[in-house]
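*Asks:* Please find the structures below.
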Structure I
Amino acid sequence: MAQESGQQHPLSIYFFIWGLLFVFSFFSYMVDYMDFQGGMRWTLILLFMFLKAGFIVAIFMHLAWERLALKIVILGPPIALMVLIFLMTYEADYTFMTRIEFSGAGAAAPAHH
């Protein structure tokens, strides 16, 4: 019977990333516990979220050991969507302010009877 040969990764890297995910989760919970407000809170939450997701995809889903072409095919669409979402949020204020400017300042406020 022939033995199958495959790529083997040391278990230590999995345990290290597992511990790192616990550390990132701890800091993510601390953001809520410390009661950060506004942009700082959401920046930290998103930073820890993307770090955890990136490590999970890279190590536990073995994307770190794949060819560059496969990485681009898998990561390209989500990155493009994030760029488009950023552009939409950036333009939302411009569109809203343009509507207020052309409609008049009183058009944005609800009418009271």
Structure II
Amino acid sequence: MGGIKSHCPVETTLQLIGSKWKVLIIRELLTGTKRFGELFRGIAGISQKMLTQQLRQMEKDRLIRRKVYAQVPPKVEYSLTKSGKSLELVLEAMHQWGERYSPDECNP
């Protein structure tokens, strides 16, 4: 996947989805195929430039698929690959942990 080399599976996972934006893109695509504008509206705080960069990297890493339709105006859709979909359990575990997390536990 995109030339990522690591002997540690956790490090590999972090290299692939370690940015907050990639995790949020995956979250959006878990509900189905989306166009750029839909992703942009669904992810608060991301710039168009950052979304473009993250989508390109995720496509390179084969986490998402980009489908271009030959029409005017151009139509592009993004969807998760099998590898991307397999991250659903990881995001679900993060969601569950986030619901249980209490900042007070970190400040005794």
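*Asks:* Hey, mean count of other Cβ atoms within 10 Å over residues 37-44 derived from one of I, II reads 10.9; which structure?
*Replies:* Only one of I, II returns 10.9 for mean count of other Cβ atoms within 10 Å over residues 37-44, namely I.
*Asks:* Taking -24000 as the value of helix-only ellipticity at 222 nm (-39500 (n - 2.57) for each DSSP H run of 4 or more, over all residues; to 500) derived from one of the structures shown (I, II), identify that structure.
*Replies:* The correct label is I.
*Asks:* In addition: From I, II, which structure was relative contact order in percent (Cα under 8 Å, 6 or more apart) = 18 calculated on?
*Replies:* Considering all the candidates, the number was obtained from I.
*Asks:* Once FRET efficiency 1/(1 + (r/R0)^6) of positions 29 and 69 (r between Cβ atoms, R0 = 35 Å, to 0.05) is calculated for all of I, II, which comes out largest?
*Replies:* The structure with the largest value is II.
*Asks:* Can you rank I, II by mean count of other Cβ atoms within 10 Å over residues 13-20 and just name the one with the largest value?
*Replies:* II
*Asks:* Moving on to the next point. Distance in nm of label points 7 Å out along Cα→Cβ at positions 21 and 45 was computed and gave 2.1; which structure, I, II, did it come from?
*Replies:* Answer for the origin of the read-out: I.
*Asks:* Same structure, new question: To test your reading of the models, identify which of I, II gives 1.22 for Rg/Rh (Cα atoms, Kirkwood Rh) when calculated.
*Replies:* Considering all the candidates, the number was obtained from I.
*Asks:* Let me ask something else. Name the one structure among I, II that mean count of other Cβ atoms within 10 Å over residues 77-84 of 10.2 was derived from.
*Replies:* Source structure for this number: I.
Bear in mind that the values in this text are calculations on the coordinates, not laboratory data. Not measured: the values here are computed from a predicted model. Cβ atoms are built from the backbone, for glycine too; each structure is taken alone.
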